[in-house]
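*Asks:* Structures given as structure tokens follow.
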Structure I
Amino acid sequence: MPYNIKSIQTKLFNLPLNNPLLDSTHGLMRDFQLILTIIKDSHDNYGIGYTYTVGQNGHAILNCIKHDFTNILIDEDPQKNEFIWNKLWWASHYGGRGGPTSMAISAVDIAIWDLKAKQLNTPWWKLLGGNSNKITCYSGGIDLNLSIDELLLNTEKKLKNGFNAIKMKVGKIKLSDDLERVSEMKKFLGDDNSLMVDANMKWTLDQAITAIKKLSVYDLVWIEEPIIPDDLHGYQQIRKLTGHPIATGENFKSPWEFSNFIINDALSYPEPDITACGGVTGFMKIAHFAELYNLPVTSHGAHDLTVSLLSAVPNGKFLEIHGFGLEKFIKEDLKISNGYAECKNHPGHGVEFDLDRMSQFEII
């Protein structure tokens, strides 16, 4: 008897952050919306997928899955994930190609890959390539609101928790404030630990070029999202005029956005978010395409899922351990030691949510 899809359940939660977080573009964040999808097959195996947003679009994503995708998915074989991904992409293409539609596809695709792996009794990192069962990682701080003393104290805790690479926010009103903060952080970290910075699209092209040239003295692994993600020409100019490694892609919503930037030498570190770029299927297309251009691939968000994808490919580098952690709401947290995050060996992605604890935050 085939193990085809028989039910799709989707829930929307508004989850509180452990502490308020601030960056240069999104402002002060106290919570985020999580859209959770559970897909079951005819033998009651289930796969879990999710995506998330800051403030808005949660209902749009939820309704896209409920009203547009459910009938498409029923009776499909989860082993045919490429077929299903393309079916969803083209069914929603005219009103999609990004935004909530791509995020809805991502959540569904993650759930399908989880279900597929459980049916095969195989962990993701093996199913997706098996290059390794661990990956280098860094702690991604959302910390623009912290004083320098608070920033360094927070970093000290992260180093004690097994990290040897840190990302901090830049994008203060005065560039001199950014330079002071980065200088102090670099001194604190020393030569044995790595540092990245993230501007969250704050700068204009001219501001970015000026800032990057001044920041380049600090031996940063990369400077992330210096300008808006829509400005391909601007990124090309930054790469050409500064020569500095650039990471971007967390706001891209399809593999084709990445291929355009890669082909045009507009980035150094493609940075897909599995919950936005088309799920596992989209992420793996991006990772393999980057490999053909001799580029590493890093990640944004959803580290509990992405650890398996970056570990699976030979060009995986620097899993982001994101500030929007789900450790309060999942049953087994990610293990981090000596700068590496370890994959789980459970079938699928290995992430199990504590739905009883989450129920108080459910919107729909």
Structure II
Amino acid sequence: MSRAALLAAAAAPQVFDPTPPPDTLGACLAPYESLIEGCQLESDLHDRLRAYARIALVGPRGCGKTSVARYALDAEDVAMILINVVTEKQKDISTVRGFLRILVSQLVNRAETAGKITGSQRQKLLAAAQPTLPLDRQLISYRAALSGGHWLLRGGIARDVTKTIGGGRSYNTTQALREAATEALEVVGSHGLVPVLVADDTDRLGRAAGKTAGKVLGGFFGEVLRELADNLECGLLIAVHDDYLTSDDFDYRDLTHGVLENIRMPKLTHAEQLAAIISRRAEFLTPPCAAPDLVATDALHTLISLHCNEHAGSVRRTLGVLAPALKLAVDDDATEHVCARHVTAVD
């Protein structure tokens, strides 16, 4: 089957895309609790965030923090409210009023988008968590606008959120924004969901801020997070780059003491763990297969060595090597697998 598996992988390059569409991240994940004996990372995050915990998920860039968040919160009892901090204006991300404005406007925009989606479109969007299921241009636009807020497609949640804080209302003060955010979260809760606010891509926030990184990061991890923790009834999950814990730009530990609990991403150190990650992706091929059908043992050992050393624990970088190595293996008539030489040629 191996040669056929290589050809199937070549025909569906999106399966091993190191940066798949955000809504497919959870489906693509091989959860850490399936990779490491005794690990309960995803289950613990889900249970604790449902109890309104405030958690920082700490790890290097590309290690899977966003994927873990998506996986843990893709549940019928949770309303994930995702804010990608690096795509917003830095002055808004780093001030209480600015962040509350983002939160309220995002909730309104996503609820209004959900209200435009037909029943058949809703079913297609909910089914499109798999990386091999294509969407038309309109649905791609809707998916981007919802930004993980598929819970708004259930029942009358979108209608109620829009009715409560939408309709062209203006919020001109911090207190007005705080009250609007509180009312919106209460609406979510009235539908039996626990709202969980997720701040993603904070590891890119410092780089984007450049010389003002200290001010921007200090504002976000200081007054903004304390506002959210003290005044909003929701779980809170922040994806945090591990360099921030020892940063010279701002005092992360002092600012977040008593506000966030740090949970470190587990480290992957064995070739078998990497094989499980590859096998999870390979389930989306036609026909489905597993890592042994695609990748030779010597290639797995080369990949895990890269992952632990040159790639500094970045699953994204490691998969970024695997994808072109698959192409080399397809063009190599002398093999039925990705071999170490293909991995080495790419890296």
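*Asks:* Ranked on distance in nm of label points 7 Å out along Cα→Cβ at positions 9 and 329, which label among I, II comes first with the largest value?
*Replies:* Values: I: 1.6; II: 0.3.
The structure with the largest value is I.
*Asks:* Which structure, out of I, II, was helix-only ellipticity at 222 nm (-39500 (n - 2.57) for each DSSP H run of 4 or more, over all residues; to 500) calculated from, if the result is -15500?
*Replies:* Only one of I, II returns -15500 for helix-only ellipticity at 222 nm (-39500 (n - 2.57) for each DSSP H run of 4 or more, over all residues; to 500), namely II.
*Asks:* Any idea which of I, II comes out highest on relative contact order in percent (Cα under 8 Å, 6 or more apart)? Please list the in-between numbers first.
*Replies:* Values: I: 20; II: 30.
Structure II gives the largest value of relative contact order in percent (Cα under 8 Å, 6 or more apart) among I, II.
*Asks:* Given a value of 126 for volume of the Cα convex hull per residue in Å³, point me to the structure among I, II it was derived from. Don't skip to the end; give the middle numbers.
*Replies:* Working: I: 126; II: 137.
Source structure for this number: I.
Coordinate-derived values only; no laboratory data. Every value quoted in this text rests on a predicted model; they were computed, and no experiment measured them. Cβ atoms are built from the backbone, for glycine too; each structure is taken alone.
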